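Engineer: Pasting the structures in now, so scroll down.
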Structure 1
Amino acid sequence: MTDRPDSSAAARPPGGDRLTAAATFIGGLIPDAMTTAIALMAAVVGAALLIGNTFTQIADAYYRGLWMLLPFTMQMTLILVLSSTLAATPFFRRLIVTLSRLPDSPGRTLALAMLTTGTLAYCYWGLSLAMGPLVAVHFARQSERKGRPVDFPYLLAAGGAAGAIWQFGFSASAPLLMNTPGHFLEDMTGLMPLSTTIFAPATLVFIPLFLVSSYAAARILLPRTPRPISQFPRACALADAGPAGAAETERSADMPEATPAARVEAHRLPTAVLALALVGWLIYHFRVKGGGLELNSLNTTLLLLCLAFHGSVRSFSKALPAAVVTAWPVIVLYHLYAGVAGLIQYTSVGADFASYVASISGEHTFPLFTALSAAAVSIFVPSSGGQWVVQGFITTKAAAAVGVSAQRGLLALSVGDHVGNLVSPFWAVIAAGIARIDFRVYIGYNMIYVVLWFVLGVLCFTFLPC
């Protein structure tokens with residue numbers, strides 16, 4: 001369980017800090033992810049009835065949607081569990097602690113924390129989601145120890161905002177899907193090379209522009225009366241465990257015992273054999289099958305890294321139970337949101353909504369309206385790949401109708417998609433669980449970055465080449 005926002009003085013805004021007061025107020029208005037999913041389900045059912053869908057059609061749509069993301073849910077669960085397991089290794093904990101000791105001022109703490117989380121996100125979104133909260137925890141703790149504390153919830157939100165660039169990084173779901181042979185729109189668009197999506201000029205300009213702008217805004221608005229991490233006991237305890245605690249866990253897990261089975265479990269040979277098999281899988285995928293970056297190859301790489309850094313079956317198995325805790329929202333809540341996605345996809349709600357947006361768009365307004373529509377849908381569908389499945393067909397048709405590339409539509413939709421990630425509780429619950437605070441304590445700060453992300457994204461993907 002995480003700390004409730006009203007359970008301690010730490011969650012109450014310090015006097016005179018209007019930004020923190022506003023963020024706390026906004027956080028208090030946002031219900032948890034399950035309640036949100038139920039409310040969204042009721043809203044979509046109401047909308048479907050209003051535009052003429054029958055009860056039978058609605059029931060069929062919900063029936064088809066509720067479990068339609070089972071394979072995707074497993075992929076997302078693996079990303080979170082393996083990323084958290086990797087983050088638990090002494091190597092990565094020492095790396096984060098070492099970096100946290102470098103800044104000598106609140107501004108530099110903020111800058112390096114955002115840069116670290118952003119770099120992790122660009123490489124792999126699961127790493128930023130699992131390690132980003134740990135970055136905030138350790139950076140906030142070191143800053144306080146030096147007598148220059150930063151506001152811990154604010155730092156957590158700023159790091160999470162920097163992590164938004166995963167939408168255009170190596171693990172971007174929709175671009176990877178569209179670069180995979182046999183994807184659901186291949187007859188319309190063919191394969192979309194990554195050079196036209198995540199490596200397009202517009203994307204390469206947007207990423208550093210957003211990071212610099214986000215840091216500038218975060219630095220200017222940095223709370224004058226910070227809430228140090230010591231006011232959040234559970235998060236503080238996590239920071240104080242440090243790399244030494246993780247190292248001790250691994251040593252005890254690898255400690256030879258009397259039984260032959262225990263010695264085998266603690267030996268590196270079994271993981272070396274499995275690692276060799278995974279390397280063979282990757283070679284076969286890329287060289288023989290001609291595959292590219294996609295969710296399965298990324299998960300294989302992540303599993304390989306976990307085995308390499310943990311070294312033994314015992315150590316890897318010891319880290320898994322705690323890692324699974326971070327994935328519970330995906331394991332359970334994805335299916336509730338999948339039911340909502342099914343109502344949108346298999347009734348006329350999604351098509352009518354997207355068609356209307358397309359009908360009022362022109363060449364220069366198409367990215368704006370696409371991003372707006374995606375932002376609305378993203379609150380209902382907490383998955384970039386899932387949202388592209390829902391909106392991809394209509395977005396691609398609309399792009400052709402107004403004379404712009406399907407890639408421009410995909411990138412604009414990705415901008416709107418992450419608006420939902422920043423304002424809905426689904427992903428915030430996961431990050432807050434890792435950091436051991438209540439998501440409502442920091443989610444209100446995300447509204448700062450929503451504005452920057454949306455405005456800069458729309459401008460870049462309207463006027464720059466892609």
Structure 2
Amino acid sequence: MSLESDILPASFGRRSTGELACEGTPLSAIAKAHGTPLYLYSARAIREAYQAFSSALPAQSTQICYAVKANPTLGILDLLAREGAGFDIVSEGELFRVLKAGGQAARCVFSGVGKRDHEIVEALKLGVGCINVESADELHRLSALASGLQRVAPVSIRINPDIDSLTHPYISTGLKENKFGVPVEQALGVYQLAQSLPGLKVLGVDCHIGSQITSLSPFLDTTDRVLAFVDELSAAGISIDHIDLGGGLGICYHDETPPSAGALLKSVASRVAAWASARNRPPPKLVFEFGRAIVGRAGVLLTEVVFLKPGDTKNFAIIDAGMNDLLRPSLYEAWHEVFAVKLDSREPQRQWDLVGPVCESGDWLARDRGLSLSQGDLLVLASAGAYGCSMASNYNSRPRPAEVLVEQDGTHRVIRLRESLDDLIRGETV
């Protein structure tokens with residue numbers, strides 16, 4: 001098991017009683033006030049993670065966008081909008097959320113391979129800063145829609161550089177076998193098409209190779225590949241204002257050692273500056289789209305042990321959180337560290353599988369963890385701030401959990417109410 005201090009941000013810690021707290025507020029008190037399962041986030045941890053990116057490079061030459069899909073809850077979007085973040089969106093719904101939370105459409109980049117006509121029209125009407133186009137077909141559609149509205153669509157074309165991000169295949173997006181982007185060998189022709197179509201203005205080059213990347217080399221390889229492509233564009237008489245290198249920086253779930261935000265951004269900027277200097281031109285603006293690295297470590301899933309089922313070959317701890325609340329373990333076999341809220345040495349430590357109440361054998365959240373457990377114990381699954389509640393569902397007709405944000409002074413507030421049974425059937429008819 002990793003040390004708590006390696007996994008949890010500084011806003012979490014043990015009180016003198018041995019109880020785990022966030023900003024000094026015991027997690028048991030928060031669980032008593034709001035019930036379990038419960039997603040709990042540290043506002044300080046989110047701010048500090050964002051600021052590590054925003055302070056790494058000059059603001060005038062960089063735009064840090066938060067990838068909304070990582071966690072789209074309004075309270076978190078509001079917090080980041082107040083910090084000055086831009087936003088990476090992949091649907092009209094995410095744009096709607098950003099605007100409701102106080103974000104600006106002009107500071108949004110609209111990504112995604114399958115934008116529908118109504119989504120494109122809404123983005124154009126609201127003045128989205130850039131639309132990242134992923135196919136020639138999408139260019140034709142965007143041109144027609146923009147011309148019909150008598151508007152000019154700001155576009156960047158996402159290229160697929162065929163770079164291995166060395167991550168889980170489900171979250172790798174930069175290889176030829178992935179659905180994302182235009183193959184780099186075809187990209188020049190697509191840019192030339194964009195130049196020829198009405199209603200479009202080419203602003204930049206976009207690229208994103210995957211998520212949970214824990215080394216610098218894939219990012220630097222991608223930077224080199226994109227800069228080489230910008231040279232091709234220049235030779236063809238096409239100039240760009242910005243390079244969007246996506247996001248994907250990983251966090252520590254177990255024993256990973258990802259580079260820091262500053263190390264990543266400064267390494268990329270240095271590579272770009274050297275390239276620009278060699279060509280006697282100013283470096284393009286850099287755009288990044290980070291999600292997990294901003295909110296991942298800031299959140300935990302708080303859950304209670306319902307029953308214990310020790311056995312001959314497996315010991316099962318049945319908890320009140322299930323795969324519908326946290327899908328990542330079932331979907332990716334992802335690891336989340338498990339920590340007891342209260343340390344209890346009265347029970348012997350055993351190896352436990354933490355399983356939920358959902359009627360699926362795939363409903364597990366952690367396997368073979370050494371824990372001292374009793375019925376009614378509270379546990380936290382760490383590093384659950386990204387792709388946790390955002391991927392939650394109502395499978396087995398289970399209401400989704402509440403979400404609580406803890407401020408630096410220890411006060412906490414609900415930023416998403418726990419769903420009721422009436423919420424489960426809202427919109428349905430008999």
Structure 3
Amino acid sequence: MKILIVDDESDICELIGFMVQDIFASDVKTLFAYSGNEAIKILQENNDIDICICDHNMANGMGSIVLKYLIDVKSKTKFVLCSTVIPSDKPREYPAEYVFLNIQKPEIGNGLENLFQLVEKSRLEKSQPSAEEFFPVKVHVLSLIEKLPADIYIRMSDNKFVKCINQAEKFTADDKDKYIQKSVDELYMKKGEHGHSMKEIILDSVQKIMERRNLPLAEKMNSIHSQLVSLIKFTGITPELAEVSQKNIKQAVSVMMKSPLISSFWKEINLLGEYPSTLYTLHSMLASVVVKKLHWSSETTMYKLSLSAFLQDITLDSIPLMEICDNQEFVEKQSGFTRAEVKKYLEHPQRSIEILASFKEIPPDVDRLLLEQHEMPDGNGFPRKLNANQLGPLTCVFIITGIFARHVLKEKGSFDVGAFVMHLEGRGYSRGNFKDSFEVIKAMKKI
């Protein structure tokens with residue numbers, strides 16, 4: 001049996017894989033994907049996948065596109081939604097007749113046991129595991145579990161396993177490092193040897209992973225900022241500029257959290273995962289780089305751009321909508337969204353500034369940046385239909401660096417400035433008041 005596990009939290013993927021190996025038949029094979037689009041690629045390459053256990057909220061493709069693909073190709077793969085979202089919350093995306101089972105996070109232990117019972121019932125596969133059979137557990141997975149549910153073994157040869165850690169002991173960071181240094185990626189457990197505590201242990205681990213999404217925004221920013229500095233060294237970002245950028249981001253976050261309304265919206269966005277926080281931090285940093293090279297880099301200007309970056313999608317609740325670079329891409333992809341999503345997207349610049357109007361500490365120009373964030377060089381954007389000559393230079397910086405940030409996150413290590421510059425030029429972002437920002441980006445090196 002082949003089971004595909006899809007979740008943008010790699011740790012949750014691995015914990016589900018660990019439980020699957022323990023509960024299901026001995027010859028089960030697990031595959032992992034960390035986005036909807038990656039899952040579809042794996043499904044296209046493997047037409048013998050029996051079950052797809054899939055999250056809903058993911059960057060680079062939600063769970064709903066995975067189910068749509070399975071329906072469109074009339075696949076026999078059974079779809080299991082494993083998310084805080086339940087099918088009845090989104091009946092259009094998850095028609096009940098196509099969802100084999102719903103597992104509601106964080107209760108994945110109970111959910112997987114229910115799945116096993118359903119699999120037996122539907123006779124996908126009925127081979128029972130042996131109580132004495134060893135199965136591999138990644139060292140990283142053991143590090144996610146505070147108290148081990150069973151004895152742990154190391155494999156000495158094909159048929160020889162030696163106990164190395166006792167049940168209920170803690171698997172520490174030092175233990176993890178020790179095995180990794182010895183090039184041991186996997187240890188072993190006996191199927192069925194653990195007590196009834198396994199579900200509780202996994203539940204606790206999943207809850208802790210999910211709580212990362214609810215970290216205070218300021219804490220998230222510190223971690224994300226340092227990771228992104230290394231990702232965009234090709235821009236010529238200096239330690240001094242990185243520090244100024246971080247200061248402005250912290251100031252923006254501090255101001256946002258003073259507004260109960262904005263703070264409430266941000267808590268909702270936070271539940272979507274790391275993508276929004278990462279996108280807006282990167283957008284803010286790239287805007288700082290561009291205005292610095294244009295010698296417009298007063299701290300006030302950088303702060304306005306940072307604050308606008310974090311407020312731009314404040315009323316959206318869909319990562320695929322946040323990923324859209326400009327109105328031309330939106331028009332190309334519009335048919336893939338529901339009417340409600342299209343309406344929300346087209347209204348969100350105006351809604352953002354309406355929310356902004358209730359808050360007194362917002363500096364001038366931020367409302368304009370938010371309102372004009374989806375204008376296009378040719379005047380075919382929205383809502384004001386302004387072109388490259390009518391848009392202000394600061395708005396042009398904000399628009400072009402937002403596109404820049406989304407492309408970097410989409411392509412990461414394979415991002416190529418030259419190819420990106422050609423993309424911008426093809427869409428008219430080298431004209432009018434976009435020209436200065438475009439020339440700065442054009443002068444950057446490849447990663």
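Engineer: Can you say which of 1, 2, 3 returns 16.3 when Kirkwood radius over Cα pairs in Å, for residues 241-416 alone is computed?
Structural biologist: Value 16.3 for Kirkwood radius over Cα pairs in Å, for residues 241-416 alone corresponds to 3 out of 1, 2, 3.
Engineer: If helix-only ellipticity at 222 nm (-39500 (n - 2.57) for each DSSP H run of 4 or more, over all residues; to 500) computes to -8500, which of 1, 2, 3 did it come from?
Structural biologist: 2
Engineer: Okay, moving on. To test your reading of the models, identify which of 1, 2, 3 gives 28 for relative contact order in percent (Cα under 8 Å, 6 or more apart) when calculated.
Structural biologist: Working through the options, I get structure 1.
Engineer: Which of 1, 2, 3 yields 3.7 for distance in nm of label points 7 Å out along Cα→Cβ at positions 185 and 393, as computed?
Structural biologist: Clearly, the read-out refers to 2.
Since every read-out is calculated from the coordinates, none of them should be taken as a lab result. Being a predicted model, the structure only gives us computed values, none of them experimental. Cβ atoms are built from the backbone, for glycine too; each structure is taken alone.
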